[in-house]
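In what follows, structures are represented as structure tokens.
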Structure P
Amino acid sequence: MSEQAALPGTAPSTLPATAAETSPDNPWPLQLLSQKLKMHIDRAPAAWVEGQVIELNRRGTNAYLTLRDVDAEVSLPASVWSKILERQNLPLERGSRVVALLKPEFWLKTGRINMQVRDIRPVGLGDLLARIERLRQALSAEGLFADSRKKPLPLLPHRIGLITGRDSDAKKDVLQNAALRWPAVEFEIREVAVQGNTAVAQIIRALKELDGRPDVDVIVIARGGGALEDLLPFNSEELIRAVAAASTPVVSAIGHEADRPLLDDVADLRASTPTDAAKRIVPDVAEELAGVRQTREHLRRFISRLVEQETERLSALHSRPVLATPEGMVTVRSEEIERLLRRSSAAVSSTVVRAADQLVHLQAQVRALSPQKTLDRGYAVVELIPQQPARPDDPAGHLVVRNPEQAPAGTPLTVRVAQGRFGAASTGKLHEGEPHD
């Protein structure tokens, strides 16, 4: 049976099948819309939600309460049976943080939606700590707390962004201590709620605004401690991811040592207190000036020692003979050249003298062996005067007589002596012992 058929006095075929098909000429009956809404809402499953009880009224067997989101300005009325509240170990009061199993209901006659609480449980301190620890482990597994992603703080920030409570002691501590350390420090302050259901949204909005400013070099999120319930905004997953996504270094200065909020783990630097944050984000001007003076004195001593060492080195170099009397190199070489010149001149002269003596000796030998010397010693050369033509080597046609047979008696002869020639005639060959004229 269709839904239209369930309506008395209405023909099923005349009504639109869906809400999109309705029109002014062919509308749905109000009862049909209510039935469809009820069917749709009844199919919605129950859901566990977390919130804070801000109103609680008991009326007989029923109670009415209002839940508000812990991180946003969102509230929702609900009803609960008194017997469910009576099962609680501790009485439920205004301000209690709870988790409740809600099932939406649609009241057909009045057209109202009611959130029925089918179960409710208070959230104790142990539950909060366990939930924070589970979130810590999950975010750590993603790498949001890794040291490798933490950004270093600038040595001297130009401008510091400060997110803190309105007129809070944390704000005063950061400003005063930073100014004492570095009087020229500048701040860009954003005063926000640091606890309550609006704190997360305001802190994230201030963080994004400061992160978008190029003149802000570091951002400090400061609060002066508090109970775990008051610090819950700093354990918000939404805030943790916003800090991890910031491009500007973030310093956490919550000041709660007992239970570290998750903000301390994701921040680029964790300060134990707002005062500690001021000491760690700006240097101490007195310490820096002392360091400058110490460095200058160290440089002065170093330069003086270096100058002294170089002066001694120059003196040692200047005292060396090559620099003390540089002309000595030229003098030594000049004397060596003169000595070599004398040796070469003596060697040449000696060679020439020896060659001259040898030449005279050879000349004497040549002269001693010459025919003229033989003639000078009284020897003579006897030559024939033949009648035949002269030979090329003897144009006069003279033949030296070497054998007596060459000059028989009566042969005309020419006799060459040391002082010249004279003519003679052969008398024939003489025998041994035979006298001659």
Structure Q
Amino acid sequence: MPRSSPEESSPGSSEEITGDREPEDATSPRSFAYEERFPDAQSAFGLDLSPPEAASSSALVFLDTSALLLLYDATEAAARAALEAFGQLREENRLIVPGHAAREYAVVRSYKITDLYDDLSRQVSPSAMPKRSGELSNRALVESLGYADRLDELRRQIAKLTEAYHHEARQLMGDLEAWAGDDFISEAYSTLFEDEAVQDLDATVRDVTAEVQRRDDISRPPGYLDSGKDQNAAGDLLIWNTLLEVASRRDRDAVLVTQDRKSDWWHQGGKGTALYPRTELIHEFDQQTGGRSFGMLTLPGLLQKMDVEAAHVQRVREAVGEAPSTETIEVVGPAERVRTVATVATSAHDARSIGGGRLGTRRATSLRVREDEADAVAQLARDAGLDVTRGADGRVARAFERQEKEAAEEESTEEQ
């Protein structure tokens, strides 16, 4: 059929949208990409996009490699709390690790050890020490001003602490050299992931390779962004197909726990924010499982839904570089004391002033602080004799600010 003119093009055609592409060859896989990504057109209108509840007793919870490895970057307490949550899922027969995720974990886990060893090696290399007072230029001035003895004493303390640090670091390096996969996370995983907790996929290399290519041709998630890799290009697809197969066989909803934020898994907002799973994934899961629901969570999100202690969830968030949770604290009192507390909180506790005002000799200030610093800032303000409101919404500070502004306007009017 001849190509239609721009006036005759159907609404939403790729030529009309882009204006700069040649029409695709009718034999190109991309010509019918949408038909393959959404084979059942009717179901696209009734698709249930609401995720299953991970904390319910029915949904299967699949851990990918990134979730398994994240525990190594969290604090020990947070890692143990996560392991306890995994244990709960295991007891409920809901915890699944796809076989390919287990293989990736076996490869990458060793890097966690070698990276730590290399980091320690750099720390114990000879470092520059501060100069002795006698080595400084203008020695007579240094001594006459009374600094020589103090500088030399501090240098001795630095040397002593540095040697102590190097000693402990070398001890840790020795432990890493003797590492045999017996860290507490590895040992816990070996117990958790027995029997049916690890599910493998019965697929040939030829079939998987062909499907990787096909999905890449039509940009069908997941995994098409990995198609150019020299190794492990099929990793995401193997994990996804395992999830589909297990959920279909068990007739259960499924949640995938991952730190992967790529756009072939998630619809993204500004700055790459992962919003919700790609609609194609939800559609494919719906079709393969006869109407079951699929959702995705980060590991911190899963732990939060399982009511793991907030402090442990926060440590896991910090391990992936997510912004720490904050609390707003409002302090009210004599202006000079409020100003002093705000200054100390800002410099010593990384607080940030987000508003405030003055009324006579009294002042109110709202401070935004990290949750792990909130207790210290609140106590600092109480010790200064100030009124403190935790978890504030800033209304007192705004009221002071408004009254301060009104007083200034009245004073300006009177002067006129």
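All of the numbers you see were taken from the coordinates with simple rules; none came from a lab. Being a predicted model, the structure only gives us computed values, none of them experimental. Cβ atoms are built from the backbone, for glycine too; each structure is taken alone.
Worth pointing out:
- Which of P, Q yields -16000 [helix-only ellipticity at 222 nm (-39500 (n - 2.57) for each DSSP H run of 4 or more, over all residues; to 500), calculated]: Q
- Distance in nm of label points 7 Å out along Cα→Cβ at positions 89 and 361 - highest-scoring structure of P, Q: P
- Mean count of other Cβ atoms within 10 Å over residues 97-104 derived as 18.0 - corresponding label from P, Q: P
- Relative contact order in percent (Cα under 8 Å, 6 or more apart) from the coordinates reads 9; which among P, Q: P
- Mean count of other Cβ atoms within 10 Å over residues 57-64 - structure with the largest value, from P, Q: Q
- Source structure (of P, Q) for Cα extents along the principal axes in Å, computed value 208, 76, 42: P
- For 1.54 (Rg/Rh (Cα atoms, Kirkwood Rh), for residues 233-328 alone, calculated) the corresponding structure among P, Q: P
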